[in-house]
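Peer 1: Below, each structure is written out as structure tokens.
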Structure 1
Amino acid sequence: MEMIDNFNAYNWPFRWFGLWKGYGDRYRNYPSVRQFVDESLNATYSEKSKMGIYLNESYSIAFTSKMNFLSPFTGKMSFGSIGCRTDGKWYWLDNIFEFVENHNLILPVKFYEHMKENDFKIQDVRPEQIADLERPGLTIN
């Protein structure tokens, strides 16, 4: 099986995004956030405000304390909540837009194209879509 470190925004094979090895030892099998930082590609995101609404306000699955997730950029703890969200097809943590805005994070190309195809309009999500979501449970060592 290919190592997770070989994946990037152009060849991301999953339908989840936003868990990073920088979150601590429990996440050691996840990618480094640095694999998804690209200032020049980030600058091409022409509809960031629409993207932010989509990423921050799509259907919420669960919320927990941000204290459980140290910043993968600074290693510092923050306060407030962090949520798992979905549009019925993709699954992500809702702090990724903060990273897009402040740290030049880029999204997997397929994820970004999916949002653009929907004109950044939040989708209705049916219960069976949630049951069928690909959840981030990597077993790559």
Structure 2
Amino acid sequence: MDVLAIMLSVVLIFLAVLHFYWSIFGIKDPEAVLPTNVDTRTIKSPGKFGAVIVGVFLLGFAFVFINKVIQYTQGIWLDYAAIGIGILFMVRALGDFKYVGFFKTAKNSKFSLLDTRYYSPLCLLMGLLILLLELLG
């Protein structure tokens, strides 16, 4: 189970670094990574501060799973945090029923295609692996 925790941490760190990169240098193709409004085709952008906040949270999530291997700190709260993170990724995979997730209704943008192919399946896989890690580990 240590290998699974390390793999989850590596993916989370990669995603955190990507968000930090976007906050510093901007997003080169925003239509590919940000949900687009169906009617007006305007992009909903969280901005640089939002990208930093997401990056910080992703690094915190990575710490929870690295801690399972190196056991830097202990506490029942880490188990609850890991379960919460798994549920969070599962909810992201299901989506908001409008712009993101498997059950989105806005399906005519570049983001929606990439979300269906890559982003939502990644979130579902990570959520399932996290919950599996918590149940068996």
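Laboratory data are not the source of any read-out in this text; all were calculated from the coordinates shown. Computed from a prediction, not measured in an experiment: that's the story for all the values here. Cβ atoms are built from the backbone, for glycine too; each structure is taken alone.
Peer 1: Identify the structure, out of 1, 2, from whose coordinates Rg and Dmax of the Cα atoms in Å was calculated to give 14.3, 38.
Peer 2: It traces back to 1.
Peer 1: Which of 1, 2 yields 3.7 for distance in nm of label points 7 Å out along Cα→Cβ at positions 6 and 110, as computed?
Peer 2: Working through the options, I get structure 2.
Peer 1: Another question, if that's okay. Assuming 28, 9, 5 is semi-axes √(5λ) of the Cα gyration tensor in Å, for residues 62-101 alone as calculated from a single structure, say which of 1, 2 it is.
Peer 2: It traces back to 2.
Peer 1: Assuming -6500 is helix-only ellipticity at 222 nm (-39500 (n - 2.57) for each DSSP H run of 4 or more, over all residues; to 500) as calculated from a single structure, say which of 1, 2 it is.
Peer 2: The read-out comes from structure 1.
Peer 1: Ranked by Kirkwood radius over Cα pairs in Å, for residues 30-93 alone, which of 1, 2 sits at the highest value?
Peer 2: 2
Peer 1: If you work out relative contact order in percent (Cα under 8 Å, 6 or more apart) for 1, 2, which one comes out largest?
Peer 2: Ranking 1, 2 on relative contact order in percent (Cα under 8 Å, 6 or more apart), first place is 1.
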